[in-house]
Structure I
Amino acid sequence: MQNPKKNVTLNVLPLICVAVPMLILDWGTKWLVQKYITRMTEVIQIIPGFFNLRHDRNDGAAFGVLAGHRVLLILITIVALVFIFSYYLRFRESRWMQISLGFLLGGAIGNFIDRLYLGEVIDFLQFGIASQGLFWPTFNVADVSVCIGAGMLIVYLFRNRNQDPQA
């Protein structure tokens, strides 16, 4: 007979093994940006005309949506964290979902910490086509982590849409 505590620990390990490194990578890169790209909107070309590092701040959500609504964004993040943990409890036997939710958790906490302590999120990755003047809004490692997790979640739910999770 398996020890239930050991089973829970093993099931939460993939979630933590993804969330913690993503959080550390997010914090580390944001620290480097603050330390070495001290002027706001300063651009360092990595791949000229395509990829830059640029120190930006965003007091909204993606694309600046809800800019200036810090408290609302913090509350939305708390709801998202509740969602992540409830999904974890529902799908904890799926390694795919454990990893997916780990990416979501790491990214959500990374930007949550910025909002709590800075009132805004540090963004620094900028991609685009300079010759056309087209650039995607700057983003950060936490945003990448959330996108990977959300993509994995969508794939899982799509592939398993006809299965009863209680079965």
Structure II
Amino acid sequence: MKLTLKTAAAALAFTVAAGAATANTIVDIAAGDERFSTLVAAVQAAGLAETLSGPGPFTVYAPVNDAFAALPDGTVDTLLKPENKGQLTNVLLYHVDDRKLMADMIPAGSNYFKPVLTSERLCISAGADGVKIADGTGAMANVIIADIQAENGVIHVIDKVLLPGTRPACH
């Protein structure tokens, strides 16, 4: 009986260690979490899944499904149409930084950050009330879960879809 328990314990320890050694990419993590099903569908429609599964590093400000649902009626359906792939890609890349930025790496106060492959800017504010992100509409998104680590970067979960537009006031 003792040998069987030791063998079972050793097998469990090996399985847990093997699972811990196998990290997931940002896309793997998002695809495995129902809160991101709209984001994952958009990433796939834009053809960005392979890129965001690549080596990175990336920081993704990942809107939850409720953030997409809060957009005006028909916005998501329109963006997901093949003829709007360029616009969808621009919106999604507005949520990506080409560095791994943990929440504690964001300086206190308000600072401009440049999303990947765009000339747009985000204003990210860090303070006692958490991390907030102003987009091109001037509206604020809240980081509701920070620092979900992936093998190729980090995910910060946000409560609003970030939209490009005019440079937000930051200082």
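Given a value of 11.9 for mean count of other Cβ atoms within 10 Å over residues 44-51, calculated from one of I, II, which structure does it belong to?
Label of the source structure: I.
With relative contact order in percent (Cα under 8 Å, 6 or more apart) computed per structure, which member of I, II shows the largest figure?
Across I, II, relative contact order in percent (Cα under 8 Å, 6 or more apart) peaks for I.
With FRET efficiency 1/(1 + (r/R0)^6) of positions 116 and 148 (r between Cβ atoms, R0 = 25 Å, to 0.05) as the yardstick, tell me which of I, II scores highest.
Between I, II, the highest calculated value is found for II.
Given -20500 as the derived value for helix-only ellipticity at 222 nm (-39500 (n - 2.57) for each DSSP H run of 4 or more, over all residues; to 500), which of the supplied structures I, II does it correspond to?
I
A short reminder: the numbers here are calculations on the coordinates, not readings from a lab. Just so you know, these numbers come straight off a predicted model, no measurement behind them. Cβ atoms are built from the backbone, for glycine too; each structure is taken alone.
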